[in-house]
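Before anything else, here is the set of structures, which you'll find just below.
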Structure 1
Amino acid sequence: MRRTVILVVVAALGAGLLAGCAEDSDEPAAGSSRGGGGAKGRTTLTVGIFGAFGFKEAGLYDEYMKLNKNVVIEQTAIERNENYYPQLLTHLGTGSGLADIQAVEVNNIAEITATQADKLVDLGKVDGVSKDAFLPWKWAQATNRAGRTVGLGTDIGPQGICYRKDLFAKAGLPTERGAVGRLWAGDWNKYLAVGKRFKAKAPEGTAFVDSASGVMAAVTGSNAKRFYDENGKVIYKSNPAVKEAWDIAASFATEGLTGKHQQFTPAWDQAFANGTFATVSCPAWMLGYIQDKAGAAGKDKWDVAPAPKPSNWGGSFLVVPEAGKNKTEAVKLAAWLTAPAQQAKLFDKRGSFPSASAAYALPAVSGARHEYFAGAPIGQIFSRAAQGIPVTIVGPKDLVIAQNMADIGMLQVDQKGKSPQEGWNAAVKAIDNALDQ
């Protein structure tokens with residue numbers, strides 16, 4: 001289960017942590033002071049996060065404190081979301097121990113909006129917050145059926161396909177990103193077909209894609225309905241979109257097109273360094289990860305093209321608990337941190353792609369290129385992907401279902417040679433047990 005647990009954490013964190021930048025910690029932000037009453041009569045606002053969101057490293061806390069001399073910001077971080085989230089639920093249940101602002105990972109937001117909305121401030125009604133500034137599907141994820149918007153999106157994970165130009169050239173495939181994108185445009189099955197072409201002339205010791213599970217996650221993420229329907233019913237067993245994702249990913253495995261890796265493991269990291277696979281489904285935040293793991297030798301060999309269909313992997317939200325001691329000031333800070341201008345700064349400095357579509361026209365986003373990836377216009381590529389992502393239905397146990405499909409099901413097909421049906425049966429059994437069905 002390690003892959004998906006880590007996957008979900010890093011997907012929300014953004015490129016900063018993945019690129020090996022300094023992690024957020026439980027130390028106060030620069031210039032702040034502990035002591036709940038604030039320094040010299042100032043209001044101390046606490047921000048509770050998991051992993052590294054990059055607010056501190058990007059200088060956003062310092063900037064806000066300069067603009068608001070009466071505010072001191074203190075941040076605490078728990079490294080892993082699976083440790084952070086249960087504590088958040090406990091604190092919401094008791095109404096104590098909460099930070100003024102809390103982070104929520106995308107795979108937990110459905111449960112939060114469905115079960116905890118009355119304990120959180122409706123941020124959709126806050127001055128300075130505009131629904132139209134955000135991507136519709138991102139806004140919808142944190143809005144419950146009663147229309148209460150309890151979270152403001154920080155980042156998202158629009159996906160492209162990162163590919164090795166040198167390996168494509170050796171396999172007789174085009175290498176220019178526009179031509180590469182056209183190879184599979186509009187259809188994940190075309191991506192599979194390109195994989196077969198690659199295999200026919202692949203350099204010795206190389207595979208087309210890193211893992212079948214990575215493909216499955218990308219295909220699944222391009223559909224509005226995945227594991228739940230609009231009424232909250234678990235539908236993954238009967239959903240054609242999930243079946244298609246499973247079948248395509250399983251075909252990558254059975255056709256011998258994968259490197260048989262489990263993502264976010266040392267072997268996977270080493271494969272980047274060794275250049276032993278040609279493509280990987282990569283959201284914006286993974287660019288820093290690839291740069292770190294592939295190292296200087298990979299510069300200009302990697303490039304990024306649009307994915308077959310717009311797909312999302314990752315993202316988080318900020319919420320303000322009703323039980324917080326400083327709600328008025330906390331709401332202002334949450335709105336400011338997630339405003340388009342600040343999201344653009346965070347992307348520029350940390351690689352976290354904005355969930356506020358209003359940021360896409362800002363130069364820091366629209367003009368963004370990635371030198372390591374042959375100067376790829378990543379701002380344009382990921383902006384287009386983000387605007388095409390469907391309004392995805394996120395269920396309360398999405399993470400459990402995705403985790404078991406990947407690590408109990410597809411990994412057996414990819415690494416152990418189990419048949420696609422055997423892998424599916426194993427995944428269903430594990431998911432049913434986890435959901436008490």
Structure 2
Amino acid sequence: MRARFLAPSRLRPSGGTPIARKAVVLAAAASLGAGLLAGCSSDSGEKAGSSGGGNGGDKVTITLGLFGTMGFKEAGLYTEYEKLHSNIRIQENVTERNENYYPALVNHLTTNSGLMDVQAIEVGNIAEVVATQAAKFEDLSKASGVDKSNWLDWKWQQATTKDDQTIGLGTDIGPMAICYRKDLFEQAGLPTDRDEVGKLWAGDWNKFVAAGETFKKKAPSGTYFMDSPGGLINAILSSEKEKFYDASGDVIYKKNPAVKAAFNLTAKAAQEGLLQSQTQFQPAWDQTIANSKFATVACPPWMLGTIKGKSKPDAAGKWDVAVPPKGGNWGGSFLAVPKSGKHVKEATDFITWLTAPEQQAKLFAVQGSFPSAPGAYTMPSVTDAKNEMTGDAPIGKIFAEAAKSIPVQVIGPKDQIVQQGLTDNGVFLVTKGKSPADAWTTATKTIDNNLEK
């Protein structure tokens with residue numbers, strides 16, 4: 001089959017909320033980004049009934065609190081489940097950005113009220129939730145039909161406490177690639193074949209910036225090499241095993257040479273005019289996609305949905321996908337079941353089905369959310385996947401290969417605060433004329449103030 005992505009990305013930069021300063025050592029990269037609304041669980045005047053198939057029991061409405069476009073509805077998975085379980089209805093409640101969704105979720109968890117039957121948790125928040133709110137959620141490791149071997153080991157561990165309670169089932173991951181405009185590369189005298197493009201920067205993010213310098217010499221008027229300073233520093237840091245916290249839970253971002261090197265390299269690219277002065281996932285940034293203003297973007301699978309959703313029709317087929325300088329991960333979420341939900345058993349059964357390899361493969365085919373279940377990687381809807389924007393590029397195979405090089409990474413409870421400070425209050429300022437040294441000072445002061453709150 002020839003699967004295609006239809007929906008835009010859900011993953012957006014976001015902040016966090018205060019908790020104790022202890023990191024959880026987990027596998028995979030933290031991500032920045034995306035949105036939530038948590039409201040009261042709707043019972044619609046219905047009585048709880050069996051989640052099994054057939055007509056037994058009254059109708060049960062399972063409510064989901066989600067952020068952004070997670071794609072379950074768009075992929076037809078709610079409708080499919082409702083057909084399999086005639087007494088079940090699915091209702092999602094969505095907030096676009098995680099910085100709105102997550103604080104509301106924390107508030108509802110703190111008061112133990114107003115929670116949906118299912119709550120999504122973004123990877124950048126999972127360490128905090130595991131460390132401080134695990135008692136509020138069902139232990140899904142004991143749920144019928146859940147087999148931890150269905151997930152990548154590091155993905156499973158991200159949602160697991162020290163005493164082996166697993167509070168969330170993984171939906172997707174974000175293996176990193178670089179999406180590039182073949183037409184802009186050609187005009188700038190760079191190769192366009194994806195294998196040759198990958199060789200330009202193989203193994204070193206400094207080579208990536210050097211390719212940008214070459215691009216700039218003959219770049220089409222008004223274009224930039226990369227979409228944003230935040231996109232570059234996030235991509236670089238996603239490929240590091242250790243960034244903001246160490247294994248003992250200490251905040252180390254200021255003394256970690258990898259973080260400073262990523263900051264300095266991004267600042268250099270900004271000073272050289274290789275990066276747009278844009279913040280990702282804002283309306284102005286969206287317009288630069290539509291107007292073909294940049295040649296490359298750090299590109300986990302879901303970014304293809306964003307590109308498609310924001311592009312003009314004539315951009316179809318002009319993009320391609322190359323391997324990044326180093327493997328990394330950007331994005332990924334979990335579905336959890338609060339103990340205070342009205343339909344705990346039904347919700348648990350539903351997300352067990354929804355996160356099974358077969359459903360994750362279907363979600364990738366429509367939404368571009370790459371499965372966290374390795375069993376999906378050999379399914380036709382993954383191996384044969386194509387994207388309208390990237391033509392015949394075998395994106396399923398490309399991202400499956402990229403998933404193998406994702407590093408095991410320590411993520412901490414306040415990763416998003418640090419990441420957002422380094423971008424919005426740091427490297428972004430360099431594009432506005434601030435010196436890298438002053439931008440670093442501003443970023444670290446902002447981060448430290450927010451970490452103390």
Looking at distance in nm of label points 7 Å out along Cα→Cβ at positions 186 and 306, point out which structure of 1, 2 has the largest value. 2
Given that distance in nm of label points 7 Å out along Cα→Cβ at positions 314 and 418, derived from a single structure, equals 2.8, which label among 1, 2 identifies that structure? 1
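Assuming 25.2 is mean count of other Cβ atoms within 10 Å over residues 66-73 as calculated from a single structure, say which of 1, 2 it is.
Answer by label: 2.
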Supply the structure label, taken from 1, 2, corresponding to mean count of other Cβ atoms within 10 Å over residues 266-273 with the calculated value 21.4. 2
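One of 1, 2 was used to calculate relative contact order in percent (Cα under 8 Å, 6 or more apart), giving 28; which?
2
Here, each number is a calculation from the coordinates, and none is a lab measurement. What you see is a predicted model, and the numbers here were worked out from it, not measured in a lab. Cβ atoms are built from the backbone, for glycine too; each structure is taken alone.
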